[in-house]
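Trainee: Next up, some structures in structure tokens.
Coordinate-derived values only; no laboratory data. Computed from a predicted structure; not experimentally measured. Cβ atoms are built from the backbone, for glycine too; each structure is taken alone.
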Structure P
Amino acid sequence: MKTRRTLPADSAPQSLCFVKEVKNRCRICYTCVRECPAKAIRISKSQAIVVPERCIGCGNCISVCSQQAKEMVSSVEEVEALLKSGAPVAACIAPSFSVEFQAEFDFRVMVGMTRALGFELVTEVAFGADLVADRYRETLILNKGRHYIATACPAVVGFVERYHPDLVPFLSPIVSPMVAMTRVLRSLHGPDLKTVFIGPCVAKKAEAVDSDVAGGPDAVLTFPELRELFKRAGITSASAEPSDFDPPRPWLGSLFPISSGLLQAAGIKEDLLTNDVVATDGHHNFMNALDEFAEGGMEANLVELLSCKGCISGPGLSSKESLYQRRSRVSHYTRYRELTHNQEAWQKSIDHFANLDLTRSYRSLDQRITDIDEVQIIETMQRMGKQSEEDELNCGACGYSSCREHAIAIEKGLAESEMCLPYVISYHLKTILELSNLNDRLATTQETLMHSERLASMGQLAAGVAHEINNPLGVVIMYTNLLLEECSKDMEFRGDLQMIAEQANRCKRIVAGLLDFARQNKVAHQPVDIRELVAATLSSFQRPEHVELDIVHEESDPIADIDRDQLIQVLLNLVVNACDAMPLGGKLSLRTKGDETTVIFEVEDTGTGISKENLKKLFEPFFTTKAMGKGTGLGLPVVYGIVKLHRGDITVESNADSTLGPTGSTFRVKLPRQAQAHAGKADA
């Protein structure tokens, strides 16, 4: 947490921003951005940071932050030092004190507790408000036809100076009630008197050190800070001696915390027929009023603007009562004062300070965003997916009223693209989709790796078994054939010998398949015409009469770097399996496709199809769906191994349920067209 100090752009004296960040509490909900009328919040590294030169001290960011990530800078220790300095110190209490304390104890108890802190005087700022109201009435009478913006609210003044510098000449040259009261007290008790303003406003802290406002208080406390002083000093309502405020006593100035309170205190009527006076509050309303005033659409002679919903809802209040309950407390206290009001004494006090200087000056502290590069704004919006006007949702989730305003803030370093909710949602959906695809690919790769490991292990075992069986099997076959040659056709055991020969030859085929499966072949890449390769495959294949053959070549370039003999073995296996899957006949389609980087072979049949439970087992050794004695279960594992040696991929689509559509299977082999280029990418 830290206090931010900065010099305004026009080299004004050093100013203070009295709002500080509490690090790591910010949850980047952008509520403070949305509720800041000055857009003085910069989002950086997932933290909302106050920009001092843009801040007007309204305290909205403090009020709306549910995480307490914004706090006002405390003046408690500064005031404690003043009270211990030995100099006389006066407390000037804002008229909204009734909102803060009246629900707990009588105002006289609050005054007594304040005196117990060491304040020599405890006065009401409401008398300063009476003086200010009198000056407004006088100004309007003497300057009929001129237009003024009331300046009792320092947040509004700060906004005009920074964001409507063209309206600075219209700011009323009259100090706020706070400054008026401190000037009154120094006039009465001498220039050495120290004064502390106590009220509901953060902007008053900045006003007190504003070089354009001479004669302001030495320090400013909010009501919660006053409570902190009571707590530190061990002062309670029970221990304090009740007392009334010190004179001079106010009259209708106590209404100043309520919207239009200045008008009533000054005896100025907000007449809807004449429209000479306009009063509004809340940051949305006061900004709209200033915009209309700047455009010349407002005829009012006096515009009273308050940043909050009246000072009864300032950020320096701890009351949880509703707005109307707060209004009621101010009204009740003012009625009480009216019942005990001494008009003659009050008028005498007003007349006594008739010549007191209540003027002040203003200056332009222009913080408007200018020099906007339209091309950069468009590029920024496009980066957030705002390709056209229809994409500009203007949802306000980022805290800015429009997508364009958000883009401008990004260009000026006040905002980030990630503040745009639709952009973030779209980005994360895209990321989720990419992660899902990567996860699917990872799962496939993992399954492929596990399958390859199983095949490798089984291959080693198969190679050992095959070599051990091959020799004795050859002896059995040889002697069986010798016996058959010596036996006549009518001998009784000739049939048995033929059975032995058939089964021994079947074992030989299985052993040959095992050796093919286990053999660690290398791929002999060479340019091959895949159309000629298909023709060579089919020439060595005896197509059943009941199977219709359809060959389609869709590739533009038939040349690919592959191992011709191995690919013939692949296609032959797939074609034979396809025909076996169509015992009652059907159509066999063999298609070739390709682009600049890949070639694809598709073998499709209209046979019985493969059930879902068998699809995952197709490439496992010795698994077969054929009848006993019709297949070894080694054809597809060999195909799989050859495809993987080519750094390719093989997939299967099949339907065995006629209720879901035509049955059949499609085997798709995808191989890289350029072997070396693909290998290089794989190695990288």
Structure Q
Amino acid sequence: MKINLKNIFNKIRKSTALYLTTNKLFFAYLILSIIGTITVRIFTVGNPFSLKPLLVDIAFILILGSLGYLIKNNKRFTYFMTLIIIYTLAEFINHIYYIFYNSFASFGELAGLGQAETVTGAIFEKLSFLNFIYFILPILYFLIYRYLSKTSYHQIIAKIENSKKMFISTIIIGGLFLFYSLTTATGTDYSRLAKQWNRGAIVERFGIIMYQGNDLIQTLRPRISSLFGYEESAKLFKEYFTTNENKYDSKNKYTGVLEGYNLIFVHMESIGEFLMDLKFNGQEVTPTINKLAKEGMFFNNFYPQVSSGTSSDTEFTLLTSLLPVSSGIVFTSYYDRHYTTIPKLLIEKGYHTFSMHGNYASMWNREKVHPNLGYEEMYFRDTFEIPDKDDKDYINLGISDSAFYKQAMPKLEAIEQNNEHYMGTIITLSNHSPFAFMDKYGEFDLSTTFTDASGVKQTTDYLSDTAVGKYIKSAHYADVSLGEFINYIQESKYFNNTVFVLYGDHDAKLTRKEINELYNMNPQTGELYTEENIEYIDYNSFEHDLNKNTPLIIWSKNKNIQNKLKGTISYPMGMIDVAPTLSNMLGIKNEFALGHDIFNIKNKNIVTFPNGNFLTNNLYYNGSSEKYYITKIGTAIEQDYIDECKKYAETQLEVSNAIIVHDLIYNEGPTLYSSEIHGKEEKE
């Protein structure tokens, strides 16, 4: 028996050695590919050596690699190199994407890449050498191939290799890994995979390769056939709007308070609410916004619900009370659907509608989207005098906010002169990343004075060269420009019956590390406080997410409106809730709104984010980690409460996605409601 065991062991050892030495090219492909998938998790979701995603990645690397054995030996390198390049590009793109959006890229969003022409500065601003580390892998593979080509490796392989046997054994091993991974996945794992909205959780469970492959399938499904999954989506749509959506549908003290008034949305680029609490040397960062918040109605627990469409997602969610799609960008992929919007509903009441923006009409496909959202008249870059790039009034993406507001005033006054009622949106531009135009933002002193150990007063400007310091200066400039605009409004003989709704469209897209410097950098040393220091503030990932709220203010120079709409409202609120809240005030109703009138639902509101996270009056929940952060100190959280909120958030995401992808307001809406706005208008 001992001799037999020894012989068996020797045979296994020799077979293994032979397998390894005669498959060097394949094993180089395998190892380098695995390194790439581990690296992308290091820089994104963490847990790089977590077994579950690692096994799935290895499974796909093996299965795809096995096909190389069906190719002639002299052409096999090209196949393996192609796979490595594909993996490398996917890892690099997702790494960069994660820096900006804290999520993973989607094929459906490639249609929005054309929008990058005006934001490339923001991209390059955040790039570092580490972002390009993935490209070392194909270079190493090429060098390994060159080395092997100088030996007799390929000649030996051609003589002894049984390629069919290698293909079968490799694909079986990969299949076993995949089978194990899929059979150990939970129902929640599969649900996330099917819905594709919680991308971080998918990568953490199934790895980057399966995520990207699944995303491709999810992206192509509605494009291959508009009927794919249609019946299920239509059923969900009908059930949602005929069962539970009237619970918070009632009149309140603000019903009709703005009926007959004009409405102008002021879309404030990248203005975060935390700016309102900041002062430097006694000077407020956002004095104008702070003043408007005191004079009007200020919602201080308000969150945009954006995905990769950023500003365009906010425009869409604001007007439709729907969420961004799980794959792709509404403005580029689903711009031709039929939506019920505030402009369309106000047109029915005799309003003239318009939009105004100092950027190109092609940016975010607005030239096509805005008419479909109900804007009758549009003022884009070609209607403004754009200064030369070296002019003080050319900032970042084009015309400065100051010049934009100044040129907008006569346009707005002409609109009021020519229309009894109107509604419009004006979109600002200057406070867009990168926040790097220090010579054009004006003076704003970020310095700090302190007394050193010897009792001498010292002054240091430790923030100005940081990302968050540049953002603060940029935001202050935007606020000063807004102040000039409000002065125009106050001094004008017009706008006495006009209500302004000002909102930050999304956060600054600064990383937690970058904003942490505002809270935890020692002004004397320029170093970060440690946890042991009494000055240390725990700015964790939950705090960072909660810090992404933006201002929402309803304001008018009309004193009657100021008396009716004033005070600070602290209910948790999302961008999706703006349309229902304002609609009740304006005397209109969107039957297909997914949000709520905040004054009806109040503290029972659940703010759903496109990545599956949600916020309530008690907690903030991270769908990827399945952990939560209690926002109301002393609150006891039951698991049933978490499960109920999760179900609500998931359903809201599913319904919204179904409406957009399958154009359900047009196709199924008339069977639910009879209003003409929901009828099947003739398609262009």
Structure R
Amino acid sequence: MADLLRLVPRPRSVERRAGAFVLSPETLICLPPEADDDDLFAARQLRGEIAGATGLVLAMERQHRPHRRENTIVLLRAVRDRAIYPPDEFGYDAPPEPLPDQAYQLTIGPQGAVIAADSASGLFYGVQTLRQIVRLRRRELPQLVIDDRPALGERGVLLDVCRGKVPTLATLKELVEKLSFFKINQFQMHNEHAYYFPRHPEIGATADRLTNEEMLELDAHCRRFHVELVPNLQSFGHMQNILSLPRYRHLAETKVCWSLAPTVEECYRFLDELYADFLPAFTSSQFNVNCDETYDLGRGRSAERMAEIGPGRLYLEHMLRVRELAAAYGKRIQMWGDIVLQHPEVIPDLPTDITLLDWHYEAQESYPSTALFAGHGRRFLVCPGTSSWNTLFPRIDNSNQNIRVLAREGVAHGAAGLLNTDWGDGGHYQPLGNSWYGYAFGAEQAWTGGNTSDAEFDPAFGQLFFGPEKGEEIVAAIRQLASVNRLPGMPIPNASHTVYALFDEPLLGRMATELPHKTVQEMQEIAAAAEAVFAEAAPGNREEAVLRDLAFSARAIGEAAHKVGLSQLIRAGWSQVVGGVLKPEAAREDIDRWLVAIEERWEAMLRLRGEFMDVWLRRAKPKGMAQTLELYRGVLARYDVLAHWLRSQKEALQAGQALDADLTDYSSVPYRILWDRPFLVDVVAGL
């Protein structure tokens, strides 16, 4: 029955019964007298869903002894309310023991529906399931009994907000609401400098920032939807945006300004001031201090101390200090587990109140670190990713395997939960809409323990998120567009070459020689077909903005393919020109055709740039898009250079002069994009 209902996540057990309960204008939503604000909020959500799906605006009452048993939807606490809402009268089975936190029972019978739970979160999740059934079946609700609870208690999403794209508060609120619909209960925003620190106002001053007031409002919004907003702030490595500022360079481990120097005592006064500005905005008792990828640790100011105690102990000393600072604000820390996995000898010395975040982003058959952390008795979360970064469209085949296996092994080894990560490397140029498939897939696997196949998930997500009419077709197009990342020449670790194809140099770029011509053709065909599906489904759809994001990404992939195809055409043709295969007149005609094609690509790239700006500004603050706009400007400028060069070569042909056969003149200006640019290479090589 769960499969027929297409619920996300799938309930633990579903018993189908004959018949249906039909909603009518007289249907009553009823709550017991002790129903609190959480229960009332959930009931209002349900009433809103019913109104949206059926047009019925149901009455909602709080009653001690309901005046009727028929045609009611009852939201109750199983143990507390069974005396005034007797199970035999209201048609539900009383659980023999109190239901654990987040668990619920949903019974739909001939006389109505009952959601029973013994926690506010359980009642809320029961309402989300009934909302999904209403969304799919509208007035006619199938009779059934659902007994449900999550495999993993903490089910989170981490969104990167410090790589350029800072969402608006309205976007963050909408994101939280939709995540809670899929029973996500934790949200983090990975941050370094995208926050206004009153004690350090120069941090992030030239970029977009979140404020304390925005976080207070978002925190309250999250609590309403049973989502824990966990503060997140880099506290060791990944601090280049801060440490590069003149005021803070003396706190850096090395001249590359990547990590804090743990032997400089002022670093801890600095962190304490950041925490004082940041942490009071959050009611969560947890705090993700990150502290991952400390590439330059021990290679500068702390080199002498590392020589004394070794890298693992040096790292441990810092983590103990950070833990102490966070505890002063009532927080227990989370930290990424990559460095202690390199130095497992220090794991036993980590206090047990620290949560380790076990991150892996490439698909594997197994992740041994889960057993290692469990063997040390550590509290840990498994942390896969949406694979939406370093690519024009998510590497869904990779992320699905990554998420499913980590969820399964997390359950097997006693993980506290799953945190699904969505990074923004290179300027966070990918639209938010690209990640919704991955968010929902992570919610599914965290709830079921990694026991849902793609074939089960895809139609369920499609129908619920995009609607039953077009949902499955849309998800099929999403999966097909994601298949571009598997084409020959495309896959690379933690990325795909789609980004290179769009943004690299239009004549000398690697993709012109590395991508097979068949890959380029398939990219064009797949992108065009997917764009057509998204564009047709968008108008009036519940998720119109997401579909427009997806259509934009399809166009970007299609343009990348056209760009590489033109590069290959010109390179092959130029070889014939300089090789004397073509007569001068034929060569000049070819150059004229290339110039027309370059003008077409220039105009297409300009349109894509405008669409990128529209997509960005729908959901994010404006300043951060400058980094990606520079990439678009770079391609447009190189098209101009290429056109100018071709005209000069045409003139040389007409004058019988020597040609730039080996492209020496053309390639005289260096051109580097994204991960070709100095970044982590400099962090290591520059020491």
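Trainee: When FRET efficiency 1/(1 + (r/R0)^6) of positions 264 and 376 (r between Cβ atoms, R0 = 25 Å, to 0.05) is calculated for each of the structures P, Q, R, which structure yields the highest value? Walk me through the numbers on the way to the answer.
Mentor: Working: P: 0.00; Q: 0.95; R: 0.25.
Once FRET efficiency 1/(1 + (r/R0)^6) of positions 264 and 376 (r between Cβ atoms, R0 = 25 Å, to 0.05) is tallied for P, Q, R, the winner is Q.
Trainee: Check the numbers for Cα Rg over 2.2 N^0.38 Å, for residues 440-663 alone across P, Q, R and tell me which is largest.
Mentor: On the way: P: 1.17; Q: 1.27; R: 1.22.
The maximum falls on structure Q.
Trainee: Out of P, Q, R, which structure matches 23.9 when mean count of other Cβ atoms within 10 Å over residues 72-79 is calculated?
Mentor: R
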